[in-house]
Structure P
Amino acid sequence: MAEIVTRVDDLDGSTDDVQNVQFAFRGKTYGIDLGPAGREKLADALSPFLEKAVEVRGLAAASRPRRAAAASNSNEMAAIRKWAQDNNVEYRNAQGVMTTLGERGRIPEEVKQAYYDAH
């Protein structure tokens, strides 16, 4: 049976065209669900900084294998799964479709890494 998930804008409670927006600040990665108005507001607020900033690539990927591999015991895996479900963390599944973590099965490395980045 398919499950329908409705995203709700974290700022205004709307449900129209809501998307998860991720950004990093002071070494932490954040995610927030925003509709078109919220995304525009965030883009406007960040615009003067983004005009002067440079894009950084590869830093998070370099640390991924070491940190994600640390999630080995079942208590930690349960904590990661609960955090991912509570925060509607999405990942790209084998078919290339963005999805959220289920109750069972392997936890993808990118979800583990997002957990470690947040903690």
Structure Q
Amino acid sequence: MIKMKLYDLTKLTEMSRGKVEFVTKMLNLFIEMAPRLLAEMNQALALQEVDTIRKIAHQLKPSLSNLGIESLKNTISELEFFDPSVNSEAQLLELVSYTTQTISSVVEAMKEANHAAQ
């Protein structure tokens, strides 16, 4: 089984021109923001507010790209453009669940890496 890296800071490091403070700030922002957005996404799922889910996916997309979270690239696009007239509620649940699990794992890994670096 091939195990993908949860995240890759190459793009963010290039954007920052190697400034560690910038990379650290962006990681801390994601660690703070992501759980709140996931909670909002899951609440929207419970209330069947597909527009809210699409908006949150759109909000997350740049961070996921900048942090090299490749495993969610297709999933987040599917959520961003989810159409309940074409796709099923079960598909929406699966996409939100996968997004939640993956981002939660990324946040934990980032916290561990941040703690180890201190």
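Using the calculated result -0.59, -0.67, -1.24, -1.32 for log10 I(q)/I(0) by the Debye sum over Cα atoms at q = 0.14, 0.15, 0.22, 0.23 Å⁻¹, pick out the matching structure from P, Q. Going through each structure in turn, the value belongs to Q. When helix-only ellipticity at 222 nm (-39500 (n - 2.57) for each DSSP H run of 4 or more, over all residues; to 500) is computed for each of P, Q, which one produces -13500? Only structure P yields this read-out. A value of 11.1, 32 for Rg and Dmax of the Cα atoms in Å, for residues 36-91 alone, calculated from one of P, Q, originates in structure Q.
Structures P, Q were shown, and distance in nm of label points 7 Å out along Cα→Cβ at positions 12 and 28 at 1.3 was computed from Q.
Highest-scoring entry among P, Q, by relative contact order in percent (Cα under 8 Å, 6 or more apart), is Q.
Bear in mind that the values in this text are calculations on the coordinates, not laboratory data. These numbers were taken from a predicted model, which means no experiment stands behind them. Cβ atoms are built from the backbone, for glycine too; each structure is taken alone.
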